[in-house]
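Read through the structures below before going on.
Computed from the coordinates by the stated procedures, all read-outs in this text should not be read as laboratory data. Worth saying up front: this structure is predicted, and the values here are computed from it rather than measured. Cβ atoms are built from the backbone, for glycine too; each structure is taken alone.
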Structure 1
Amino acid sequence: MVEFPLFYKKMLKLLVSALSVSFILWAVLPHFRPILSGLILGEAGGLFNTSFLARKVKKVTEHSVDHNKGRTQTGFITRVSVSFLVVLISVHYSQYFNLISTLIGLLLFHFAALSKGFLYILKARKSRKLQRED
């Protein structure tokens, strides 16, 4: 599990750069502001959820490595509550935020992490295959 901090740093860079691009597009394209505002709101909620989940996963791993017998939790209720709050804000202020783009922003980083994880697995398998051939 040595590569997890490196993976988290790469994902954090991706998240912050996507959020920055969204802010720049929001400033440059005034006709698409409700869509981009919803995307920014969803990305902010997704960034919080992703960071929170990464911290919880780190705690759970440390807890299991130390062989503690107490319960550990992954913060599911907190992440769902944040997502619900973001969607509630988007619905309540629908003149400023687009609901569909908010949902896309919420899920964007989960799909990015999933695809990056699959690419990492494929890369690791390929490197192991090359090592066996040597």
Structure 2
Amino acid sequence: MRGRGTQLPPPCRGIERVKSLSILGVVVNDRMTAVDHVSHLLTTCSRQLYALRVLRAHGIPRESLYDVAQTSVISRFTYCSPAWSGLCSAADRARLNAVLRRCRRLGYLDDNDAASVKDLFQSHRSSSSSTTVGSMPVGV
């Protein structure tokens, strides 16, 4: 049975079949790969890097640029990363690593930050797994 594609059921009347769907900000495609989500991330991060360049041109301090990069670029990479990082191919990780290198080269990230997307995902996974629902205070 290898090599055969899964045959989808016939489409239902009034229900449109789509190639990709954004669920809580994560783009899921019909091939269960992260290509579409990574492309969306790269587009968004490219806009954020332009905004950081404008802020730097207006004289914002380096520490503030670092904070803005953390909240705008790095947080996008780590948002729901346990859900989609396993779907990333080597090419997807290389594209994400290129953005991290660009941020570091432009001075928006320190050398102490995660060296690669793999490190970023692992550090986020370990920090998010230490917080469980059972450890949340009552009433939150």
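Compute relative contact order in percent (Cα under 8 Å, 6 or more apart) for each of 1, 2 and report the one that scores greatest. When relative contact order in percent (Cα under 8 Å, 6 or more apart) is computed for each of 1, 2, structure 1 gives the biggest number. Here helix-only ellipticity at 222 nm (-39500 (n - 2.57) for each DSSP H run of 4 or more, over all residues; to 500) was derived from just one of the structures 1, 2, and that gives -29500; the source is 1. To which of 1, 2 does the computed value 5.5 (distance in nm of label points 7 Å out along Cα→Cβ at positions 27 and 67) belong? Matching structure: 1.
Between structures 1, 2, the calculation of distance in nm of label points 7 Å out along Cα→Cβ at positions 19 and 107 yields its largest number for 2.
Consider the structures 1, 2: one of them gives 13.0 for mean count of other Cβ atoms within 10 Å over residues 51-58 as calculated from the coordinates. Say which. Answer by label: 2. 1, 2: which one has distance in nm of label points 7 Å out along Cα→Cβ at positions 43 and 59, as calculated, at 3.6? Of the options listed, only 2 reproduces it.
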